[in-house]
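Given below, in the form of structure tokens, are the structures.
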Structure 1
Amino acid sequence: MHFVPPSREVLAETLLAAGPSAPTLCEGWATKELVAHLYLRERSPRVGFGLAVRGLRGVSDAATERLASKHATPEAYASLVAAFRAGPPKASPLRIPRLDEAANLAEFFVHTEDVRRATERWAPRALDAAYSDALWELVVRQAAILYRGVDLGIVLVSPHGPRHVAKRAPVSVAIVGEPGELLLHATGRGSHALVTFEGQPDAVALLTTADVGP
């Protein structure tokens, strides 16, 4: 199944409901900056390159700020959300389902939760089992990179049975949660991810302060 198109719809609806100035979990960004980022990463090769190369991140950030400032009113913001919702240009390689899935499955899930969980009152979504399985496969593939800055062994554990050793070390911590929650933790949103930890107390404490994420 291809999960990105419905995920795009959910993210667009979440952004519209929040409005242009709502907080997000992305440091320094309100929703208008987030939708500007989403729009530009699919339509501006220069911005996309800046996102991929850490030293050029300032180029992407500046472009995002400029576009967001032009779409700060509710009407302009809604038009930018609609443009994001329409998807990438016809000539974009992201029109290929496999590439779209690779680029956007995590992006759209995580940013939807960046908006939903930035408020005081939120509840986790009930995800379709197949969607949850796809998120599990995704976090398993990316875990070694996302936890590379952690000086511990990492074991990911789904409540439904699967386990994955993401990183080996003499001392390990198991992170237990639904696949979407594990993905949020692995992308640096640990304080808003519904996960639990199994391991030595000092190891768990080290994990909570470690550099996790892309």
Structure 2
Amino acid sequence: MSSISVQFHFDFGSPNSYLSHKVIPDIERRQGVRFEYFPVLLGGLFRLTGNRSPAEAFGGIKNKLEFGQLEMQRFIAKHGLTAYRHNPFWPVNTLQLMRGAVAAQMNGTFMPYVDAVFATMWEQGLKMDDPAVIAQALDAAGLDGQTFQDRIADPDVKQALIANTETSFRRGAFGSPTFFVGEEMFFGKDQLRDVEEEIQAAKARLRAHDQDSSYVL
């Protein structure tokens, strides 16, 4: 069967991206697919789209943010994500972290880096826009904090993050987490069920296509 493209566009500053990250492995096991993690800068997406964080956009709407917290707690309970903690330093400027994600992709340490940073942000509650804190957290995870600091200053790394963010915008993204199954876009952790259903539908279409091709041969 031909491969199915499934992308996860994320920024470490989004708690819903963390929660999605923790649920994605179950979907991968059930569906036999691999999500491609695609780092973007959420602040860049906001500038490109005119979007704002929910806290800012809905802060004046009575009951809106309270329901958002209730919905999050339901998701946490449903999936047993008891390690989650609200980061007391949120919102955190994630520019260094997202450049670091691109650099980690380039040097082959991407998923260990992603796991470590999500954990420090949304389980340990560290101030992950402080260079010293970042370096210490990466060292503790078995990664090289000094190498990280050197790499995020690389012009190629900076440009790659800009390019990722612009690509995400052109495909229709306006926030994080955003998912693409082929060309179909889904936004938010609450659409992960729809993402999985689209993966199943894409697999069925591929099977039908492969069977039709075999008849021609």
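Values in this text are rule-based calculations from the coordinates and carry no lab data. As the structure is a computational prediction, the values presented were derived from the model and not from experiment. Cβ atoms are built from the backbone, for glycine too; each structure is taken alone.
1, 2: which one has distance in nm of label points 7 Å out along Cα→Cβ at positions 96 and 120, as calculated, at 4.9?
Of the structures listed, the value fits 1.
Given that relative contact order in percent (Cα under 8 Å, 6 or more apart), derived from a single structure, equals 18, which label among 1, 2 identifies that structure? It would help to have the intermediate numbers written out before the result.
Details: 1: 18; 2: 32.
Structure 1 accounts for this read-out.
Tell me which structure, out of 1, 2, gives -17000 once helix-only ellipticity at 222 nm (-39500 (n - 2.57) for each DSSP H run of 4 or more, over all residues; to 500) is calculated.
Details: 1: -17000; 2: -19000.
That value comes from structure 1.
If distance in nm of label points 7 Å out along Cα→Cβ at positions 16 and 168 is calculated from each of 1, 2, which structure is the one that comes out at 5.0? Show your work: numbers first, answer last.
On the way: 1: 5.0; 2: 1.3.
Here the read-out was taken from 1.
Out of 1, 2, choose the structure whose coordinates give mean count of other Cβ atoms within 10 Å over residues 64-71 equal to 12.1 when calculated. Spell out each step's value before the answer.
On the way: 1: 17.6; 2: 12.1.
This value belongs to structure 2.
Consider the structures 1, 2: one of them gives 12.1 for mean projected area of the Cα convex hull in nm² as calculated from the coordinates. Say which. The partial results should precede the final answer.
On the way: 1: 12.1; 2: 13.6.
Source structure for this number: 1.
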